[in-house]
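Next up, some structures in structure tokens.
Since every read-out is calculated from the coordinates, none of them should be taken as a lab result. Please read these numbers as outputs of a predicted model, since none were measured by experiment. Cβ atoms are built from the backbone, for glycine too; each structure is taken alone.
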Structure I
Amino acid sequence: MRIAIASGKGGAGKTSVTASLARVWDSPLVAVDTDAEAPNLHLFLKPRLFGSMQAGLDVPRLDVARCDACGRCRDICRYKAIAAFAGKISLFPDMCHGCGGCFAVCPHDALEVTQRELGVIENGDALDGTIRFLMGRTRIGEAMTPPLLRRLHARLDALFQEAAADALLDAPPGVSCPAVTVARDVDMLLLVADPTPFGFHDFQLAHQAFRPLQKPLAVVVNRAGAEGNADGDEAVRAYCRREGLPLLAELPFERAAAEQYAAGALLADLSDVWRQRFAALRDALRQLGREVSHA
């Protein structure tokens, strides 16, 4: 089972939830950081990385001697990565999505395949070797994350071929293309809700964005019970009831938890009570998965 832990905004707590779920997971697991623009799951799980591979994208390079500037490559490019100026074709590789359409329509084979570096994919293990770890990291200046994330998913598939396991994916924040790219290829989404007014607004946006994917959705409220925010907590609960979203856990707002997070330590290691909270969340996710699979 692949579970993406997502949120409508950065800072809602999805990484700390992912890390602590990984701590209490009691069957084979791969923890995956898919927030490739700003990965930070490794700060909590402190993996031992022993494998790294460059990820690239096939993009065109122009053979000027063969090109007659017919413009067919420009016309097919939806992403404006090819333009014509003063009767000459110009390529903008950083805007290319790698669809390959330009190669298919060029009548003179004037486009050669070259590679644009997307970033790196690293793998290893964590939590004293009890789980496998995988992460993507875009190169500095790379504008598009989804192509790298698709290669990250392919690497995860390869790990599953080596040994069966579940996967917890720390998703990119928000609802832009990277988050949706990750959500498409999982079995279930766990939305981390921040019950502040701003957080609740973005939580609703996340639900509306992910719902069309028709994946099982569940919710965990982070920093619940903050003084003076009872209305915010109840707003999330009421929305879940109205939309039929399973609310699997409410993680309380505690100073000790904030200090644990700030120190880069796992909430599940804070106390037996916190460990039990995440164990209960783990069991609830598994039960939801079984119910969906039998529906």
Structure II
Amino acid sequence: MREIIFSTESGADLRGDLAQKYGVQVVPMHVIMDGQDYLDGFIPVADIYDYYERTKKIPSTTSTNSNEYHDFFTKIKADFPGCIIIHIGYTSRASSSFQNATIAAKEFDDIFLIDALNVSGGLMAIVMYAVSLLKAEPSIDPARLIEKIESQVPQSRLAFVPGSLDFLRAGGRVSNAAYLSGSLLKIKPLIELVDGKLVSTKKYRGKMSRVIEKMMRDYLNEYNIDKGQLYFLYSIGLDESIKRRVDEIAEEAGFKHVTWIEAGAVISTHGGPGAFGIAGLEI
């Protein structure tokens, strides 16, 4: 039986302990500050916010390029001879990373690419589904495994509220008009993945604690999320009292397991400090 190796990008925000435990290989995306290129996962997120405080400039982000993917896949093939690689990628509709992976994969045998049409916790939910499926059925046919993973792509639901509209605007995710009105009226947009694209679907007003509780209840009312697993995403700066409250809401709603994910450098660059997100798989 040939070994199956899963891979994904750092934009999945897959925690290091989980990646190591399940053997998921992670290729870094990039953060650019003052012309200097930093690998996501190798730069403290706090450095991004410190940079903004000093310069009032927002870092930019770039995808993993095809040469990096070639080296990444080559190393996996060397470390796990004869393996099958299933790469579960960052949405192709918000980054060129998946396209670059596709270019690199053409030079290898037995690499299969799945466009997750999602990011961060939404991407992580699909990766962890794949991991759990292979663990439960280690002898599953690879084609059947891929089919099952792909069936979950449209079921993954990610929603988040940014901590700062400055960061969201710099990432090109809101218009200047929406940014100005949001800043003046203390409005927080709800960002969701719709057909692989980041879309503002609702607006909330008020303190972050109130906004997040309302957003979470709306999410759980709108989507029939599998009670076996829920993912909470946050960027540094989110108040601990908010974390405790959302844990309580998840428990009241009957969720059996909650995983907290600290956003990495790429996702934090778009969400800003104190952002909060929720992800899960709809049934």
From the coordinates of one of I, II, FRET efficiency 1/(1 + (r/R0)^6) of positions 244 and 260 (r between Cβ atoms, R0 = 25 Å, to 0.05) came out at 0.15; that one is structure I
Assign the value 14.4, calculated as mean projected area of the Cα convex hull in nm², to the correct structure from I, II. II
Structures I, II, by relative contact order in percent (Cα under 8 Å, 6 or more apart): label with the highest value: I
The value 19.4 for mean count of other Cβ atoms within 10 Å over residues 188-195 was derived from one model only; which of I, II is it? II
Determine which structure produced the value 7.4 for mean projected area of the Cα convex hull in nm², for residues 52-147 alone, calculated from the coordinates; the candidates are I, II. I
